[in-house]
Structure 1
Amino acid sequence: MNEGSKFEKEREKLNKIVMKYAQLGIKRFYGLDAIVYRDGILPKKTKELLGLVASFVMRCDDCIKYHVLRCREQGVNDREMEEALAIGLVVGGSITIPHLRKALKFWDELKRKRK
């Protein structure tokens, strides 16, 4: 099982645990999160890139992986990925470099998996 599949499986398992305990507030937050990434004035692809940059600047490795996966699903190409992460690097500064390495390593793995 590759890293992407492991991540998705673990995320699904953990979300089931969260939902076991979730009351209205948590359920509404999860619902809102799903809604904002739907196609709207901005297409899903753009929204996933925005989510990736925000997650990158916040230095959340799980969130970065999630959005890298969704970006791949939305047809983001290498140049788009690099430009988005370059914006995150400028906004987040050098402290984000370890996350840049991990994000591009994960991106590279997803690309190899699909060939």
Structure 2
Amino acid sequence: MSKPVNEFEKERAAANERVLARGDVNINRFFALDNAVYRDGALDAKTKELLGLVASLVLRCDDCIAYHVIRAREAGTTDREFDEVMSIGLVVGGSITIPHIRRATLLWEEAAG
């Protein structure tokens, strides 16, 4: 990720606001579902963020990876847990995920403050 965490979060929030303001019922429902599935349930929110991070890593979506790295950090994920998540993503996704792991690690360290 090439932009600072706070800039990413600000741009994401502004873009989401514009998308949702258009009022498309299907898009708004999907966004609501996306928010709902990451709340505590049978799995806690932290675990769900880590699952989202692995899926995003395997799918190689840098914006998604950034979002889940930030949320995982906020949820109290430790450095060791983060490293294990990166290992799972690497095993499932293969070597093509390495550039994404590099960017995720840089962002993880930046998000630590």
- Query: Given that relative contact order in percent (Cα under 8 Å, 6 or more apart), derived from a single structure, equals 28, which label among 1, 2 identifies that structure?
  - Reply: 1
- Message: Going by distance in nm of label points 7 Å out along Cα→Cβ at positions 12 and 28, which of structures 1, 2 comes out largest?
- Response: 1
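Just so you know, all these numbers are worked out from the coordinates, no wet-lab data involved. Just so we're clear, the structure is a prediction, and the values are computed from it rather than from any experiment. Cβ atoms are built from the backbone, for glycine too; each structure is taken alone.
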